[in-house]
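Below: a set of structures, written as structure tokens.
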Structure I
Amino acid sequence: MAAKKTAMLFPGQGSQYAGMGKDLAERFPAAAEIYRQADDILEMKLSRLCFQGDPEVLTETRNAQPAILLCSVVVARILSEEAGVEPAIAAGHSLGEYSALACVGALEWTDALRIVRRRGELMYEAGLRQPGTMAAIIGLEREVVDEVCREAASGGRTVVTANINAPGQIVVSGEIEAVEEAMRIAESKGASKVVRLNVSGAFHSPLVASAQTELVDYIRSFPVGDAPVGVITNADAKIVRASGEIIDALSRQLTSPVLWSDSMTALADRWDGEIMEVGPGKVLTGLMKRIRRDRPVASVGTADQVAAAIEAVAVS
């Protein structure tokens, strides 16, 4: 079977939903086997949590991260085995960067699963040590949001620009009072919408530095290889392949802003073929409409969507 090359995007935390992956496991034997292996690796019934668990428990950082990665790995594996679809270039939003690395072969998916489970635990623990939160600011450009953060951080408080998701769609992160002040200032500067996010900490800010330090040590206990295709990093929006570059990017990811808009611009400039969002939800598909409307993204995360993608390859 000749390989079909496509750009693959992998979603981050927040894309999980109750019942995700159940239809994949019911329709594709390979998916059911991967979920079984994941249960054994983590020594927990992650499959049951995904398929029929409490949505609030699934949303917990330590559970959501391995659940999303696993669903992405399952979809990528089915696309490869059933239709010969392989990544030509890849990127993932925050947690999704680990999914990307697993699916291009720089990390074994079993190792990536262990890493993101530990990543979620460390992020939760960091939030307990230094409580913080995040908020989405809609309708202001990055320069204005940066100024909002500088004003809100007066007096030694911490609040920073954390996710540059798309033009006019930016997330800030930091101490609770500082984020609340940033929300008020953003509204005064004309933001069309300001929403505090339901998160357990100030991710992608200096407040999670303790989690980053421990996570890097944990990552280094696993073999990280060179990527056979380019992976666009969150921290720099640069395309990397060498294992040393990958580890360096991951070592800075938790406390660096997610440069998603820049990453997608880099991808669109480098790749002119098909683009797929591989995994649960369609958040990244929506963001690309704001970043580069001329580059449509196909969401491939449910059994029906996977089957349609396979059929499209068969008739092309």
Structure II
Amino acid sequence: MPAVLADTALVIPLAVLVALAVDRLWGEPPVRWHPVVWMGRYLGWVGQRIAPTPAEAPGLPAWRPALLGALAWLAGAGLVGALAWALGTGLAGAPVWLNGLLLGLLLKPLLAWRMLADEVRAVEQALSAGLQAGRDRLAWLVSRDVNRLDEAQVRESAMETLAENLNDSVVAPLFWFVVAGLPGAAVYRFANTADAMWGYRGERGGRIWTWAGCWAARADDALSWLPARITAALLWLAAPAGRAAMDWSRVRSDAALTPSPNSGWPMATLAHLAGVRLSKPGHYVLHPAGRTAQSADVALALRLGGRAVALMGFVALVLGAVGAVA
């Protein structure tokens, strides 16, 4: 193998190891240095300029906010991708160990398992102090109305968030890093953040997003399609005790009940593996024959998620090395 290819084959796996190790040991960087926070600020600022207010919306043709939303998304994604490319290219002349170390440090803020796991644990800990405390803590994680949820539904929501964000915050960024390097992971995180902030129907935050956010929603759907299904497979591999009873046809039918073409896959997989019922009141029920979620089920979900992260890290190491050589 030529020396240059050998070096490249080492950099990508080393960067993945560094990113996952830093996430495990230290979690998130300070807010002022966090690139996803910067993305959110851009999206918040430009969102006020592309989405009409309820008073403005009736007089606007649908194509106008849709076009503005698409152009704003493309501008933001282009800037994020260009900056990530410039940073990655600037490291190319460094020694392999330094290149991999710095690239991993740049990759780390684009994935977040420790923070997700800690927040889900915090919901369970808050429930031990009372239902309202659990609801209040869950409100940090979800956009749905938590005030009418009972104890089981709070746990269901926390487990759903864990499964969905296992894809959004870990598997998909690593997947796109392996496919397209640091720009791939950065653009994916921008797309996912844009969907979280813009991808709604109707009114949110005093703005109408039905058309202004449609590009962001569809872009995230496209970029998350394959990673979401990989996440479901990783959860299945992480649960040897639950594999035999797994019925993929039921998982597929349950996944189709959710509004997203992607988030239902890891959520339905987790529901069937854990044997619990997961739902969003008034919208869908996953694995309706499952039992009511208990504290032990949240702990199981965290263990399965942690194993899935480790498996994805291993897959990224292997594919990164193979892809660099090929």
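Throughout, read-outs are computed from the coordinates displayed, never taken from laboratory work. Here the structure is a predicted model, which is why all the values come from computation and not from measurement. Cβ atoms are built from the backbone, for glycine too; each structure is taken alone.
Starting from the value 4.5: which structure in I, II was distance in nm of label points 7 Å out along Cα→Cβ at positions 10 and 298 calculated from? Of the structures listed, the value fits II. Figure out for me which of the structures I, II the number 1.00 belongs to, where FRET efficiency 1/(1 + (r/R0)^6) of positions 90 and 282 (r between Cβ atoms, R0 = 41 Å, to 0.05) was derived from the coordinates. Matching structure: I. Computing mean count of other Cβ atoms within 10 Å over residues 170-177 gives 23.8 for which of I, II? Answer for the origin of the read-out: I. Ranked by distance in nm of label points 7 Å out along Cα→Cβ at positions 42 and 194, structures I, II are led by I, which has the greatest value.
I, II: which one has mean count of other Cβ atoms within 10 Å over residues 66-73, as calculated, at 19.2? Computed on structure II. If you rank structures I, II by distance in nm of label points 7 Å out along Cα→Cβ at positions 50 and 306, which sits at the top with the largest value? By distance in nm of label points 7 Å out along Cα→Cβ at positions 50 and 306, the leading structure of I, II is II. When mean projected area of the Cα convex hull in nm² is calculated for each of I, II, the greatest value falls to II.
For the read-out helix-only ellipticity at 222 nm (-39500 (n - 2.57) for each DSSP H run of 4 or more, over all residues; to 500), a value of -23000 was computed from one structure; give its label from I, II. Among I, II, the structure yielding -23000 for helix-only ellipticity at 222 nm (-39500 (n - 2.57) for each DSSP H run of 4 or more, over all residues; to 500) is II.
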